[in-house]
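> Presented below are the structures under discussion, each in the form of structure tokens.
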Structure 1
Amino acid sequence: MSSTLPSVSVCFPAYNEEATIEHVLTEAHELLSASGLDYEILVCNDGSLDRTGRIIEIVADRLSLIRVLHNPGNQGIRATFERLYRESAKDFVFLNSTDQQWETSVLFDLLPVTTRFDIVIATRDDKHYGLLRRLVSWVFNLIPVILFGVKTYDAGAVKLVRREIIERFTLVSRSPFSEAERLIRAARAGYRIAAYPVHVAERRTGRARGVSLPTLAHALTDVMRVWWHLHIKRADRDFEKERSAGPLPG
């Protein structure tokens, strides 16, 4: 692996993943330790009710360069993502799942693309969704194009993100729409986004929790909140800035 590739923080959120977490972390360690990359592995246990937290600690004691975080109770997927982002220290952040849908080896396909792009999204060739969830996904991929003029591809997918983007933008979303908001803000600021199609497996354990009515309601609320901040509130700030500057010299 070329030493010219950027350093990377490989991050894993985990909630009730006792069936897969040891394999996922061990595989990631084996791949990364043999790669020649400058890397770290972060895993955040989001208040799991099973043995996930204990298994993570055992694996981290056995393997190197794995840093373990524990949320004080279940904080939800968005809060867990954001904590992993904040704790990351390398040039790029690769946030993967622990349910074995995405192989960590996908990272090695995405890293070379960072020579030309700041965010690389591992878009899924088949999301293995039912009809309703396919419709919801289609709508939430269309909304950023219509309201913000930005194509976010597959915002909820695994992605490789330049860490300065995470540090630069203050998000207003309080739901998983924050992943799309970060892409929207980055694109509007001139950062380059690419999609890289990958094959993913079906979720092997647990249950997807991202399609409940409260979650959808919160995401739609965030859509309007982001639109307000980027259009109305920003326009108000620009107007106040112009007014405070006074008239142009004549």
Structure 2
Amino acid sequence: MGSESQSVNTITFLGTAGARFMVTKQLSASGGLWLNLDGTQILVDPGPGSVVQYAKRKLDAEKLNAIILSHRHLDHSGDVNIMIEAMTQGGFKKHGWLFAPADALEGEPVVFSYLKGYLGGIEILRAGKAYSIGNVSFTTPVRHVHPVETYGMVFKAAGHTFSYIADSRYFDSLDHSYASELLIINVVLMEALPHVDHLSVTDAERIISELKPKVAILTHFGTGVWRAKPWEIAQNLSQQTGINVIAAWDGMSFDLSQLDG
């Protein structure tokens, strides 16, 4: 199902594990999102296991045009170095771009210095900025409320818009920053918790109800969400919001043609 040959406009979920315990126990896989859009291929948030999952899905890392990190935390960046190696054929092909917040590359960088020379270039993500790679453009509309510098993205490609709402505590301007046809929301918690800067199922319901996308996809599940069965949560949210809400599963491939009409 994850094969890139299915469609040129797909989002493949290499894994759906969110936060430390789901990732360290591998209750579900972790590995990020693989975008294949009008021939441009981008890997977003290659967490631990990304190198295993892309190979398992028979995707081709040498065809990647870019890697994007929403932030430096391990569950989003753990395999960034090996995936740069894979994208650049071990450095023998200077190729591809890296997009990342400044604090992922400075002080205690998550990307090894020797690998930077393998890349075609590096761009620093900042709030309110626009970027493009191949046939895809995207913006990072707002900095999230999270312990490290974190950005979500709004993508435009193949005649559609879709948003990736990365890790964050809910705040007033969050939902309005991500209006699009498709929402991909990282949902770690069942209910918001003090001092835990992650979105909850309740937050997701609020965002989906406010923005009314054609489709919303939940992913990056914490253990509480996992135990509550994400597919049942998605079904309940569909009934409550009137929106088609899907719980992603490892290897799921979403074709943007489903947004047509």
Structure 3
Amino acid sequence: MITRPYSRPAGLGRAAGAEARDLAFDAGLRSYMLSVYNYMASGVLWTGIVALLFAGSGYAATILGGPGILKWAIIFAPLPFVMALSFGVDRMSAGTAQLLYWLFATVMGLSMASIFLVFTGESIAQAFFAAAAAFLGLSLYGYSTRRDLSAFGTFLIMGVVGLLAAMIVNLFMQSGTMALAISVIGVLLFAALTAYDTQRIKSLYFELAGSEVMGKSAIMGALSLYLDFINLFSFLLHFLGRRE
């Protein structure tokens, strides 16, 4: 008996090919997001190590605990690195962007050593774990939700600008009530930014998948989430922390 050669139903080959591409795309997205989270978590860990070492050395109490230009130089040292990455990353290689990210995490640790001079160790630990739990939940929401959060971008950026202005004003007013309000608003604002930035980073992958700028994109995504976490932690600490 002569049999007919096997032939697949029309469209099956295309469907199988599309499914394979979808699986590869999903694997690429997971790998990309894992890279972002690894950079972010490693940066936070390194910042914590630097802050602990600097605070324990005794130099932090001398420099950050008193007046002087060196104190303000250390406090504002992270800002130039953020500006350089934000506005110059397109002209950098991935290696240069990565180096600047680690330098930023280092000087951020020097700047944050002051919290060990002001707050109890127990308060710092409680605020850290609370911020970590909130960050994980909010980032997971931002990654998995089907709701488009991009509409909140302008509002959140305006909120950050307004919060910064209020903090500068309170440097001169030294109002405890205003400081409390700033801390509460800061927690809410950076909680929302965590979900927003996670979705934005995920969406960016769909635009850049396969391009040569993926490495730099992962670093910039990590920087965004790093700043969200650090600010969330800092405002929680100032809101709930007990002072020495």
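> So helix-only ellipticity at 222 nm (-39500 (n - 2.57) for each DSSP H run of 4 or more, over all residues; to 500), computed for just one structure, reads -12500; which one of 1, 2, 3 is that?
Details: 1: -12500; 2: -5500; 3: -28000.
Considering all the candidates, the number was obtained from 1.
> Given a value of 26, 20, 18 for semi-axes √(5λ) of the Cα gyration tensor in Å, calculated from one of 1, 2, 3, which structure does it belong to? Display every interim value, and only then the final one.
Numbers: 1: 33, 22, 18; 2: 26, 20, 18; 3: 43, 20, 17.
Structure 2 accounts for this read-out.
Read-outs throughout are calculated quantities, based only on the coordinates presented, and are distinct from any laboratory measurement. Source: prediction; values computed, not measured.
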